[in-house]
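No lab work stands behind these numbers, since they all come straight from the coordinates. Note that the coordinates shown come from a computational prediction; the quantities given were computed from them, not determined experimentally. Cβ atoms are built from the backbone, for glycine too; each structure is taken alone.
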Structure I
Amino acid sequence: MKDQHIPPENTSPESSYLCVEGKPDLPKVWAAIRQEAVRVQQDEGRLNSLVDDVFLSRDSLACSIAARLSRKLAREDMPRDELHPLLQEILLQHPELSASMASDLIAIDERDPACHSLMHPLLHYKGFMAISTYRLSHQLWKNKRRDLACYFQSLSSEVFGVDIHPAARLGCGIFLDHATSLVIGETSIVEDNVSILHEVTLGGTGKTSGNRHPIIRSGVLIGAGAKILGRVEIGRGAKIGAGSVVLTDVAPHKTVAGVPAIVVGTSPSENPAAAMDQSLYCSGI
């Protein structure tokens, strides 16, 4: 019989840069979202019911997110009339979750030229909805409600095509661009202000137990299709080229690319995650 899996505590004395920067102004964020919702309702009548349910009938960002996710995640296993109050209860009991989600919205609005407002990701972006579902499942995981946490992980994988283990630790201001086929393993740590494109894997290298997934420091940009495997550390402000396979540590502010990835330059940006420039600068190694 297989030995019982004991989840690691997933702690690191050097990985404390999680949701530590300035907190977003939640009333200001919510007011901007409501204002945009009014415009959408006036301009596009066919969205009236959706906009009213998710935004105009709600009195806070927490309640709005609970409404949107419950519309997306409801299933026969857990219909919306059960799911909505559960999600809303978690969000209202843990206001730090709404602050993290607001930081994610701001990151998307600032980094994605296709984003038109703070409301836009909440209404349309599966990357935002997937990381919000992760944040709820992570809270359940911390509260020792691990079966329910894994249920939400499974739902997110099914509905959004994004598989983030609820034990993984993700900071604030995370932008999951497109997000399809993203995988983040159980002991991964992703600090604040990181941008990750679609088809990225933060994975292990086999059946090794314990801390076996990557640590991604603040300001990192990970290009589409990159695979970062094992307990490697991607230094602050580094850039991972699209399609790369990273098996060793990457120093801060270095750009790596290839299979296996090698250093091809130094990022000209202090914060590649914010700059969203995926070019490879093959100089200044």
Structure II
Amino acid sequence: MVNICVLNAGYAQVSQHWEGKGLSSPFARLYYVKEGEGTICTPETKLTMKPGNMYLVPSFMPHSMMCQSGLGFYYLFVYERYGTQSDIFDLYSFPYEVEANQAIDLLFENYCNYYPELTLPYASAEDFYAHPSYREYAIRYAQMDRAQKMQLQGFVWIVASFFMAKAQKIEEMDERLLKVIDYVRENVGKVIETETLANMVCLTKSHLERLFREKLGTSPLQYILRTKIQCAQRLLMTTNYSIHVIAHEVGFDDPSYFIRVFRQKIGFTPQDYRVNLK
């Protein structure tokens, strides 16, 4: 079972034309449009947001969003804690847009009414990305009792099932590759060498690199770095750990090297990234 945490759920209304460019976040964003129109642009497609449909923006997906005056939508922000399982986006290709129904309408309305503490402290989409500290919401979720977490996760899974119904499984993944992916995610706090991964599944280094490029479009080293940096992004979002501690948590012995790699991949230093999240 994927270890998910619910950050926010609520309703926003656009009062004037608004546009956000170059957006990205370490959590998945889901929108359910009730009225009006907007546009979401990803590297792969341009979507016109229409009433009655839901829209998924996966975590770390760069995108732009344009909202027309009168656009009203529910939102649901969810992030996945790193664990021992493969990322579901490594295994399935999900649609960005699906049609909702009356059940979804009732779910959003009821859950947003039942958990008002998850609503962002404003209703205007113009300020939608000026989010207060995500850490506060992550802590709030962590402090909920088991029953509340089960209810919220049930809500997420029902909504996600609409996207899963139209998802396509990525070409059958080599079991050895899955084993390597699981190992990387489980051991994100360690120094991981490509040779170690290759030996673990009885492959040569060149064979493992070829598998990664064929199935994931990247090298083992770049996948390891991406996983570590994404984990660091979530820690910057949800904890008050120092940069040195976070570097250690994601397997960098040298904090200066961690800062250089983070800036190269994200475009900000870890500290600037944390400030921007606030």
Fill in: Answer label among I, II for the case where mean count of other Cβ atoms within 10 Å over residues 182-189, calculated from the coordinates, equals 16.2
II
Discussion item. Tell me which structure, out of I, II, gives 0.85 once FRET efficiency 1/(1 + (r/R0)^6) of positions 174 and 246 (r between Cβ atoms, R0 = 25 Å, to 0.05) is calculated.
Written reply: I
Worksheet item: Here Cα extents along the principal axes in Å has been calculated and equals 53, 51, 30, so which of I, II was it run on?
Response: I
Fill in: Highest-scoring label, criterion being distance in nm of label points 7 Å out along Cα→Cβ at positions 166 and 222, among I, II
II
Discussion item. If distance in nm of label points 7 Å out along Cα→Cβ at positions 142 and 206 computes to 4.7, which of I, II did it come from?
Written reply: II
Fill in: Structures I, II, by relative contact order in percent (Cα under 8 Å, 6 or more apart): label with the highest value
II
Discussion item. Given a value of 0.60 for FRET efficiency 1/(1 + (r/R0)^6) of positions 22 and 230 (r between Cβ atoms, R0 = 35 Å, to 0.05), calculated from one of I, II, which structure does it belong to?
Written reply: I
